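Since every read-out is calculated from the coordinates, none of them should be taken as a lab result. If you're wondering where the values come from, they're calculated on a predicted model, not measured in any experiment. Cβ atoms are built from the backbone, for glycine too; each structure is taken alone.
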Structure P
Amino acid sequence: MDTPRLAEGEYRFACIVWENEPLPSGKLVELSQKELGWKKSTTYTVLKKLIDKGVLQNDGSAVTSLIPREAVQREESRAVVDRTFNGSLPSFLTAFFGGRHISAKEAEELKALIDAHRKEDRHD
């Protein structure tokens with residue numbers, strides 16, 4: 001199943017679930033009001049939307065996720081790079097760094113990530 005894209009409000013709502021699951025629906029209403037300023041009706045409308053998208057489920061008034069936060073973040077990150085930088089990860093990183101400096105430790109962590117995800121050039 002493809003990971004659905006979430007609107008900003010849907011993502012913030014899903015974060016409440018990811019951080020507190022399993023979450024009784026009444027507590028979700030309370031947290032949505034406190035953290036998002038939403039009314040009960042808005043909470044249930046967005047909950048239904050995310051259930052329909054296959055992101056969340058409400059089983060016996062316990063709300064849990066069906067898709068991990070990392071999958072949604074990964075999909076959104078790819079979409080930003082595709083849409084804004086024509087799919088170019090180097091262009092994205094150039095814009096992201098934009099004059100910022102990183103520590104030697106951060107550089108080593110990034111290098112390790114790149115090495116772990118590098119596709120070997122094959123001449124088959």
Structure Q
Amino acid sequence: MAFRETTLSIDLRWRDMDMLGHLNQAVYHELLEEGRGALISEAGPHFAFVLARVELDYRLEVRRDHGPVDVVSRATELGRRKVVVAHELRRASGELAAAGTSVLVCWDPKARASRDLTPEERTALGG
């Protein structure tokens with residue numbers, strides 16, 4: 001099964017850095033959110049989800065002088081109501097700076113409850 005994958009190149013801003021001069025740990029999660037958004041937009045404009053879990057391992061320091069970072073997001077598992085997304089954050093040089101996974105639960109905003117993935121969403125995500 002070939003799951004969908006997206007890569008975003010994101011320029012780092014001065015405000016993304018902490019007092020030690022490297023990427024603030026909270027900003028990693030903002031960057032992953034951008035990656036998830038790009039990936040999930042493939043499933044359709046109204047694909048709503050809630051973030052149920054994030055797991056992230058920090059591997060290398062990221063500084064502003066490392067240049068833009070690449071955020072790679074890939075669906076790795078489609079459950080009945082969930083999507084598991086693998087993330088990588090890479091320096092411009094290609095070095096892996098952080099890696100982890102997110103679990104997204106499909107959401108029905110009107111019912112305020114989880115819902116099943118539709119066949120169209122499964123197809124769009126590569127399942």
Computing relative contact order in percent (Cα under 8 Å, 6 or more apart) for each of P, Q, the value 23 comes from structure P
Cα extents along the principal axes in Å, for residues 31-94 alone, calculated, reads 41, 23, 16; among P, Q the input was structure Q
From the coordinates of one of P, Q, FRET efficiency 1/(1 + (r/R0)^6) of positions 63 and 87 (r between Cβ atoms, R0 = 30 Å, to 0.05) came out at 0.90; that one is structure Q
Kirkwood radius over Cα pairs in Å, calculated, reads 15.2; among P, Q the input was structure Q
log10 I(q)/I(0) by the Debye sum over Cα atoms at q = 0.22, 0.32, 0.33 Å⁻¹, for residues 15-54 alone gets -0.75, -1.08, -1.10 when computed on, of labels P, Q, structure Q
Working back from 0.5 (distance in nm of label points 7 Å out along Cα→Cβ at positions 79 and 103, computed), options P, Q, answer is structure Q
If helix-only ellipticity at 222 nm (-39500 (n - 2.57) for each DSSP H run of 4 or more, over all residues; to 500) is calculated for P, Q, the one returning -5000 is structure Q
Structures P, Q compared on mean count of other Cβ atoms within 10 Å over residues 7-14: the greatest is P
